[in-house]
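Below you'll find the structures, each written out as structure tokens.
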Structure I
Amino acid sequence: MTPLRRRSPLAALAAASTAVLLLSACSGSSDEPAGASGGASSASGVIDADRCAKNRDAGTVTYLTGYQYQASTTILEAVAAESMGFFKDVCLDVQLQPGSGDTAQGAQLTAAGRAQLSGVGSAAEAMLAVVGGADVVGVATFGHVPIATLMTEPSITDLKQLDGTTLGHKGSLPAPLRAMLVTAGVDLGSIQQVKVGYDPTVLVRGQVQSLTGYKSNEPLTLAAMGDQITQWNPEDYGVVGSFGQVIANPAFAKEHPTAVQDFLRALLHAHEVCQTELQQCVQAAADKSGSSAGFDVAHNEQVFTTESKLVADSTPAGKPIGFVDAAALSAEAQVLVGSGELTTVPDPTTVFDETYLTAVVGSDGAVLWPAGSPSPSPSSS
């Protein structure tokens with residue numbers, strides 16, 4: 001399973017061109033909007049007739065996933081919401097498109113209006129996109145902890161033991177991991193950083209002494225193979241981060257606010273349902289991928305379970321899943337400044353807008369399903 005990473009500008013441009021053609025081809029052949037033949041009312045009773053009509057007026061809403069249909073946060077929820085009819089319940093005609101794993105591409109396509117909403121790796125990715133000129137707005141941040149982890153053999157008991165060793169990464173050292181190493185007193189200049197593929201066994205084979213990865217991916221793969229490793233996590237060193245970011249095209253969001261609100265409503269409801277109906281949700285992702293033989297169901301169930309726990313543990317009591325934490329976002333941007341990816345910390349209010357999310361949750365943070373009523377589904381926290 002390929003993690004979400006930004007690629008080089010040339011690679012991103014090529015991938016964006018391919019995805020633009022795909023999205024353009026699909027835009028002219030969308031299915032009839034949900035409930036279009038049944039009058040301006042939601043058959044499910046989740047929303048009222050007026051709101052249903054407004055959502056239909058938004059037309060086809062294209063959602064670009066972060067990477068294919070893997071069971072990661074903001075991807076599995078969208079697949080489940082489609083499969084279980086939650087988008088239809090709120091009168092939305094949502095078309096899912098598989099992302100390439102290039103979060104810069106997702107931001108570019110969303111800014112261009114080829115997709116109305118997209119999932120990107122983190123709030124940091126959204127900030128980098130906006131500072132880089134992409135006109136997008138962050139509307140929900142599911143996880144408020146870095147998803148990146150650094151793996152070593154168990155013989156490493158202090159990060160300073162990595163001085164003079166070789167570190168493997170997927171293209172660059174993630175900013176949270178860089179900040180963690182600096183905080184731990186590691187001499188980064190003495191470490192040889194090399195780009196490796198997506199096979200985590202390069203670590204246990206001794207080809208590298210440390211390896212970057214994602215908490216919900218490589219460690220699970222190695223554990224399934226019986227390999228013992230040590231994970232070093234940025235948050236244990238006071239480094240902040242996030243994952244599971246949803247962005248929107250600002251012009252679309254302003255013109256069709258209820259569509260964005262109810263897209264998030266369906267996503268949050270699916271997040272809750274998948275806590276107890278995980279097998280059904282992951283099977284929907286396997287079916288959606290169209291390559292069930294190559295879709296590791298057991299691994300993907302672990303992916304969502306791992307990320308769901310991170311989401312729950314990093315969401316304060318009373319706060320909704322996806323809430324915007326302005327202070328944490330500023331601190332996350334500061335990490336990017338430290339890594340040289342940003343020169344200044346942007347004002348979070350210029351990048352993120354929480355109002356679309358808060359419109360569909362109650363005072364206790366629970367998603368309103370149906371609208372105006374607390375969700376009967378179990379909370380992920």
Structure II
Amino acid sequence: MNATTPRHLNLLAAAIGAVLVFGGVSQVNAQSAQQRAEERRERQAQRGGQAESSVDYPDATREEPRTKASSRMSSKLQKMMDRYDDDEGAEAIAIAEEIMANEKANAYDKSFAAQIAAQSAYDSDDTAKAMDYLGKTLEFNGLDNNGHYGAMLMLGQLQMQEEQYDQALATIDRFFAETKSTKPDHLVIKGNALYRMERYPEAATVLKQALDAADEPRNDWQQLLMATYFETGQTAEAAALAEAIAARNPGDKRAQLNLAATYQQADNFAKAAEVLEKLRAAGQLSEDREYRQLYATYLNMDGKERDAANVIKEGLDKGILQNDFQNNLALAQSYYFSEQIGPAIEAYRKAAPLDDDGETYLNLAKVLWQEDRIAEAKEAARQALAKGVKRPEEAKQITSLPGG
């Protein structure tokens with residue numbers, strides 16, 4: 001009898017294999033800061049200041065409105081800003097609503113009020129209202145290009161955050177059509193939207209364009225491109241990018257873990273193990289999934305079951321690996337295939353009660369039978385039958401053995 005027929009090592013390794021530790025890039029917080037800067041600039045203008053603002057969209061096709069705050073609305077605008085500056089968001093929104101409903105308010109008054117209402121709603125985590133007010137900011141069409149397109153960009157990002165990907169991409173495409181922007185941070189937003197929509201080849205093209213245009217590409221941008229390469233099966237490109245990021249950031253654990261994951265995806269398990277072992281030696285493997293990543297790497301390599309067992313045992317002893325079914329089963333199988341039968345039996349004993357069915361008890365029974373521990377094998381087989389197995393005849397065959 002094969003002691004591990006129901007659970008093959010490679011299947012287990014696949015189930016607990018590498019997990020990339022990066023995801024989509026969100027820049028909503030950065031945009032929020034930009035909005036605040038715009039508000040301060042507008043507030044200074046209302047108060048008679050002479051602050052100069054840079055032109056963020058010099059190639060924009062939109063004709064910039066020349067309308068400024070009306071004298072009739074100046075006191076209300078000031079009051080709204082005072083409430084906003086004092087973090088009284090609800091009061092700021094109420095005043096903004098009054099301004100937007102006032103027939104005497106011009107396009108600028110209404111646009112600026114909608115912008116402040118949007119920021120106040122966003123600050124209070126009311127994303128739906130924030131998006132609604134940003135839409136009104138654009139409809140009123142009264143802000144300068146910096147404010148107008150800043151609102152458009154933030155709307156696209158919030159739509160993406162809410163997984164309204166079609167709307168988000170439409171907003172972002174409009175932004176690019178009107179601004180003609182080629183800025184890397186803007187291109188990354190579009191690449192992220194395409195990535196989330198699983199339009200990976202398009203995402204890779206846009207993200208590559210962003211990285212090529214950046215003086216110093218951010219690591220999270222490169223990691224997003226790396227993830228896109230994975231999805232398109234470009235494992236060599238992903239590995240090259242991961243190596244470059246890891247080389248520039250030798251002390252960044254996430255960069256090293258991602259490098260190991262790229263090697264695993266490319267079936268280069270020896271290199272993956274080398275990277276992960278350096279992290280383990282430095283005491284940097286501190287999470288369950290990180291130890292799983294290392295032992296899964298060994299389980300995908302011929303003759304490395306003893307190394308896998310050592311990693312699992314260490315992780316369990318340190319309390320980093322969870323004392324769950326999967327980890328104990330992996331330990332049992334690693335011991336068994338490295339011919340450490342005694343420890344394998346003990347690990348199977350720990351794993352079997354945690355299994356949903358009786359298959360692990362049946363494996364335990366087979367190992368005990370092979371070791372001529374008949375009485376124990378019979379008991380394990382009875383436990384297997386009690387929990388249910390796919391082939392009860394195998395368990396019954398052991399329970400009917402003579403002796404014990």
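All of the numbers you see were taken from the coordinates with simple rules; none came from a lab. Remember, it's a predicted structure, so these values are computed and weren't measured experimentally. Cβ atoms are built from the backbone, for glycine too; each structure is taken alone.
A few points about this structure:
- Set I, II, criterion volume of the Cα convex hull per residue in Å³: the highest-scoring structure is II.
- Across the set I, II, relative contact order in percent (Cα under 8 Å, 6 or more apart) reaches its highest value in structure I.
- Structure from which 1.00 was derived, FRET efficiency 1/(1 + (r/R0)^6) of positions 128 and 176 (r between Cβ atoms, R0 = 25 Å, to 0.05), options I, II: I
- Structure from which -22000 was derived, helix-only ellipticity at 222 nm (-39500 (n - 2.57) for each DSSP H run of 4 or more, over all residues; to 500), options I, II: II
- Origin of the value 22.0, 73, where Rg and Dmax of the Cα atoms in Å, for residues 56-279 alone was derived from one of I, II: II
- Which entry (I, II) yields the derived value 3.8 for distance in nm of label points 7 Å out along Cα→Cβ at positions 144 and 208: II
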